[in-house]
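**Student:** I've put the structures underneath this note.
What follows draws every value from the coordinates through simple rules; no lab data is involved. The structure presented is a predicted model; accordingly, all values stated were derived computationally and were not measured. Cβ atoms are built from the backbone, for glycine too; each structure is taken alone.
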Structure P
Amino acid sequence: MFIYIARRVLMAISVLLVALIATFLLFFAGPADPAQSMCGELRCSPQKLADIRHSMKLDRPVPEQFAEYFKGVLVGREITTNGSATQCSAPCLGYSFRSQQEVKGAILSRFPTTAALALMAMCIFVTVGVSTGVLAARRQGTRLDRAVVGGSQVFGAIPYYILALLFALYLTVLNPILPRSAAITGGAGPWFLGLLAPAIILGLYTSTSYVRYSRASMVDTLSQDYVRTARSKGISENKVVYKHALRAAISPVVTILGLDMAFLLSGTLITEQIFGVDGIGRFAIQSLFNDDLPIIMGTVLITAFFVVTMNLIVDIAYSFVDPRVRLS
């Protein structure tokens, strides 16, 4: 097991390294001009652009720029902003072109909001999706089964942004049944209540796929020989379903749960933008409009980190969730 985990960790590190190189080349060696973005809506003279590039050290060769950036990620580096040198501790993702904030601090300050929204949504879509899917599987072929499957397909076929907009409009604006998003500095209570509306619609919409995955996996598991053997021994149906069958049927759900949580933790772009949640996703969209490349690049790297980490956790969790799987 140790060798397997060590191998997967090395693979995860290699993926992150490739993501780092590709992201750096895309943003700092591509057609985008960071110096031009500093001018905003104004047109900078060629001399002004040259001065900005020199102050941001963008006039150096790309390999030298990448070596310094990579060094900052590992051990930190010294960055000059507004004529003064600042020590950026590892992992250093640079400083914002617009606000001169450290990228790592700016993103991490918004992470609690995004993490809380993701966890609240996860509690909803796992509970609703898995329980409904198991119920449909136990009633396979009945009207209830067809209604659950059909309803999940219809609800999941509607574009998410339309449902989110309608939910926000009718339940937080026109009829303020649920409170609107509040900053975390305003208190834990209002902050938590402000996340209820986006968490509910995000959780319910995501649960549609979990209903279908859970049902399909549960139908297959309930037809296995060991389930029939358990029933023949006189074990109660609930014990057969929830103790024996569900543990094996939950494996596909764990896979998509790990990937979904990785993307949710890296920023729920549409949800945060519609409901005005000050999280990583909304921050990334604002940075994209402002051409703030360090913030965008930092968000991409953090997204890659979450995806790789959650994949690693899912692979290890298989051996604990499914008794038929053993790491080797």
Structure Q
Amino acid sequence: MRFLLALLTALLALPAHSQAMRQAAERLLAAAPEATRARMQRPFDDADRLDWHYTPRSRNGAAMKELDARGREAVHALLKTALSAAGYRKATNIIELELVLREIETFGLMRDPERYHLTIYGKPDANAAWGWRFEGHHLSLNFTLAGDKAAADAPSFFGANPATVPKNPKFGARQGLRVLAAEEDEARALLAMLSGAQRKEAVFESRTFGEIVTGNAAKVDPTSGSLRPAGIAAAQMDEKQRAQLWKLIEVYAGSFEPGLAAARLARAKQGGIEAIHFGWAGATERGRPHYYRVQGPQFLIEYDCTQNDGNHIHTVWRDFNGDFGRDLLRQHYALTRGTPHRH
């Protein structure tokens, strides 16, 4: 009951942030030329809303390169309503890694920091459901809103290639940059705190899977064989180890503005912290391919660093019942049933 109360408290703190997103989205639409606005906006029930990905593929919506300075500024203003300062910095650094890849790869001209797309689903409205996505290579941020009442922020994907930018003068100030350093370091700190017996239980596979297991699935089923909780349960950890596990979860929640972060953490506590599992696969030494998973009754974190000899990170947060605002929308539609409001 206390976890449900914490979740409700977190959701009730959201309206100001939901309103800020709506107002920022309205300003963005107003700033975009008519043709660009038409590409940027799609129906709320469009299948594209669930068709997310993190590769440099073709996308609907409007690309940053299509916007003038005012439009780009409006996109960044919208991002800042949803992300914390750390999360916004993480997102912009991921985009700038495209410039590093231009130098590293033989086909580097394909890498383009302006091929990040903004799509708005439905009409930003204080009462109706709507959503938006900002997406490109190694970044997919999906938001669903029940008017100005509440917002959901899953699935969310952050990736980094290279995970550590090589030391080379041509990369300038980006040399040594680790965009997702905390995602690796806090997990390694937890692994190091485990006893020998605990570590044997936590490391559930000697090899990685080559990618996050869930890929870009529209919905994740925790009862499937590949996603049953793996590794060691927090119930088998001591107090300091559980605190470190929670610190790792906070890294992922902390990319979002405080209201959304609080809702994520309240969701993660449902079922009790003791039910959360931490599982590791692959090498435990730095610089080699590795993977980990943090899984609770309601959520899943996946981290994979397999490609490019363990210098290429993919991370994702999934909500089993709340991805794309499924829980939020069920509650919203139930509350508005029988009223003049229509979706």
Structure R
Amino acid sequence: MPFYPKYTITGKILSNISAVVGGREVIEQAYLVPKWEAKLRRQALLRNTHSSTAIEGNKLSLGQVSALSEGKDVIATNKDKQEALNYIEALEKIPRLAEKGKIRAADLLNIHRILTKDVMQNSADSGVFRSRQVFVGKRIFDGTGFKDVAEYTPPKTEEVPGLVEEFISWLNLDKTWETSPILLAGIVHYEIARIHPFIDGNGRTARLFATLVLYLSGFDHRRIFALDDYYDRDRQAYYAALKTVQQNNGDSTQWLEYFTGGVAYSVNEAKEAVLKVSPKKRSGQNIQVALTPKQMKIVEYININGRVSNKDLQGLFKVSPQAVHKELAKLVGLKVIKAIGEGRALYYILI
């Protein structure tokens, strides 16, 4: 049976979407210099990583996640550290994880493989559909001892591949992408959580895939929204919203009311951050500086390390000194970076 989502566009959903559109328009029209865009993107990456893994019980602080991202070690379990590093890797790979309209089940499996690398109890369960039945539950004390209580039993194991294929077939339809990207991301998030295709890591995979949809739709092309942070602020509300779909016989209206509210909250936070760092427009400065992905990667590298040399980028991009010089010269011409020193001591910093 083909997948088709069931929901109603309510006044609350319309109000949330209106708030999202208004906030995003402010962000898109603001004059945002590359160094600040890179900083906002990095902040969103760290917050999303911290929040999405914390929801699943990871004990790292935001500061520890930031330190790990810079190659520093922190005092924590290997599992917690690896989970964070995996999520960072997946977020950094967002532009390359899938192609709009050509998404494959293999892409979903690859995302799970990245997120669960070296953290699964059985490494053979990473990047593959589950081979046995699982349930979502919680541990309670019944007066004599602790016991596990099932709150949700996902579809049968043998049904998972077919359900995923039906879902992805729907996701690849041109008509599907005519849906508001905000609603589409919410539908994707819930459906992956509902199918529960993996032994573990379903929540992280669902949240990461929703982020991917927002990117592929062009909605969050800057990657500066921290939606996972919203879920972590009130986990009980998050779980309660997910449960409403099952309680309402597959109708996801209440979940989408919650989800669109979360997007509105996250966009507003990003808008306030952009307005704080966005300089007033001056004559000849009304247009944002458009950088290629490679150029933005250079800006992000300088943001983290303070400076960059030609040699640093040769190692980063695996290209010749001449190719690196060409990219650096473009950024100098755009007045994004400036050169300091000369000869072998030459390096570049952000303006």
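**Student:** From which structure (P, Q, R) was distance in nm of label points 7 Å out along Cα→Cβ at positions 53 and 253 calculated, if the value obtained is 4.0?
**Tutor:** R
**Student:** Assuming 3.8 is distance in nm of label points 7 Å out along Cα→Cβ at positions 157 and 261 as calculated from a single structure, say which of P, Q, R it is.
**Tutor:** R
**Student:** Another question, if that's okay. Work out the source of 1.19 here, i.e. which of P, Q, R gives that when Cα Rg over 2.2 N^0.38 Å, for residues 45-124 alone is computed.
**Tutor:** The structure behind it is Q.
**Student:** Here Kirkwood radius over Cα pairs in Å has been calculated and equals 20.7, so which of P, Q, R was it run on?
**Tutor:** Matching structure: Q.
**Student:** Of the structures labelled P, Q, R, which one yields -18500 when helix-only ellipticity at 222 nm (-39500 (n - 2.57) for each DSSP H run of 4 or more, over all residues; to 500) is computed from its coordinates?
**Tutor:** R
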